[in-house]
Structure I
Amino acid sequence: MPDRAVTVDSAGAFALGTHRVRRVGYGAMQLAGDNVFGPPRDRDEALRVLRAAVDAGVNHIDTAQYYGPDVVNELIREALYPYPADLAVVSKVAARRDAAGAVLPFDEPDQLLQGIEDNLRTLGIDRLAAVNLRVIDQHSTGPRFDAQLAALVRAREAGLIDGIGLSNISLAQLLRALEQTEIVCVQNLFNLADQGSADVLDACARRGIAFVPFCPLGFPRGVQNRILTHPTFAAVGVRLGATPAQLALAWLLDLAPNILLIPGTRTRAHLAENLATATVALDDEARADLARAFASPQ
């Protein structure tokens, strides 16, 4: 497919397929219970967080049927239905949860279609802005991968989704998918401490495909502490008036214009902190300091 211009408009929005969304959105995964299973710790606060996000201008919410399962989608519906006209709800398919909370594959073509229909039912909508195929095997580029893509193409042709996305993929899988259909977004692990998907990000940027990093602050244990407690953040944060989380997110926004953020949180205080990232501007000194701090594994 031909390369498309990568542009951010004056409102700080970028294309997510046929939608234009603000670059800082909201990832709803944390609204479920611990380990993304069961009901939220504080249901009322979960609803307030969702409403506060939309009230603050967020028009891109990321979710999945297997968050809970069902729990997060039902919270989104309770908090936001009827949905604002410009709200892009993006989900993902290819997994399910069992009674004990284990994440299991649910990625046969017919199961993918069922996953989309389950999302639509629990969200109370007729169409999703995009659905990401959550890939388990990053080395798969053969007939099975093609059949999964074909199922999502059928869902798009049936009017169930506006766009097709991919998650947890390799560059080879992105290129294979682009031979068969348009891809509107890619969700891969990417943050200051793990830039292993830089080749995928670059390929998306050249083609105007939204790149949505998951775990932008690292995983809840280990890597996250390494990012948010790194001593470099103290000096840079004082100078720029930003928190460590804001600096880590601002670094992503500064890295490429096609990066869309979906940081998640259970509280309105952290939501406000995350959304304020859009006002944090890195200078050359900050870029150099962060590059040195995370130049190699520690």
Structure II
Amino acid sequence: MSFDNPIFDILCDLGVCNSQSVTQIQPFVRDRQDINVLQCQKSGVIFLSRTDHIDLAHYDKKAPTHQYGLHKREIITTNNDTERRVQSFANTIRGKNWLDFGAGSGAVLDRLGLLAADYAAVEPQETTASFLSQLGHKVYRRIDSVPDSKFDVITLFHVFEHLNSPLDILAELKKKLTPGGRLIIEVPHARDFLISKANCRAFKEHTFWSEHLILHTRVSLTAMLQAAGLEVEAVSGIQRYPLANTLYWLANGSSGGHIAWSQLCDNQLDRSWQSILGKMDLTDTIIAEAIMPQGL
């Protein structure tokens, strides 16, 4: 089997993955027929057969994927993901110097920026970066453009899986962290219930995408952070989408169950669903928190 994914090679070098235990789980991704989706049976890591189509320059001129997010701030600044991140990390960021890498439409900047002592963002997409700057956010297109001031907290929300040189990026980010500073990474999970347990074909055809170069497990994400010289404090499972969405995928083969079947959305029910998935390590998302060692 032929594949060229340097992220997977790194994980093999770290002893997490094994190139001899790779199988193809899908012959295409949703937007390209010439890229296979592969899985390491040793680790459970899911990765693309190639990554040469993606680098940071790819995102420079790319059209923003959610135009409404740029122009209707009330939609994105109050959505479920934003509310969850605010609730989870408000105390971590409050009164601290904070850098958000891969800011996208900037919802967390709008909310958490109000709590930080100072903050900045890195966003390579030209139109989005320009718009966020017009809103008053301090935005840079590349990490090396960010002034040498040290940050207490750096966040990457669903960004790390897009990077074809993740250790290089971690090395650059590490230079920006204060001793004892915290790095938070949120990524989609290779062990997502709809992939690893339900084996939902429609969901896999939707979720496997040319820009998601790798889907991590707890072990692989931990290994990456440790290889970068960071101390991993915790890796936790989060379920972004409620039970209604999962059931809708299984019944109808499409997304939007949390909207079409909103009557099935209930906070207590969804907390229980997340708890069950967490115990089985089958959540759709994992979040790692790592610390910059003191004295470095």
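Read-outs throughout are calculated quantities, based only on the coordinates presented, and are distinct from any laboratory measurement. Keep in mind that this is a model prediction, so the values were computed, not measured. Cβ atoms are built from the backbone, for glycine too; each structure is taken alone.
With FRET efficiency 1/(1 + (r/R0)^6) of positions 18 and 58 (r between Cβ atoms, R0 = 30 Å, to 0.05) computed per structure, which member of I, II shows the largest figure?
Working: I: 0.95; II: 0.55.
Largest value of FRET efficiency 1/(1 + (r/R0)^6) of positions 18 and 58 (r between Cβ atoms, R0 = 30 Å, to 0.05): I.
Work out the source of 14.8 here, i.e. which of I, II gives that when mean count of other Cβ atoms within 10 Å over residues 34-41 is computed.
Values: I: 14.8; II: 18.6.
The structure behind it is I.
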*asked:* Quick check on the output: 16.9 is mean count of other Cβ atoms within 10 Å over residues 106-113, derived from one of I, II. Which one produced it?
replied: I
_Given 0.75 as the derived value for FRET efficiency 1/(1 + (r/R0)^6) of positions 90 and 170 (r between Cβ atoms, R0 = 25 Å, to 0.05), which of the supplied structures I, II does it correspond to?_
I
*asked:* On distance in nm of label points 7 Å out along Cα→Cβ at positions 82 and 242, which of the structures labelled I, II is highest?
replied: I
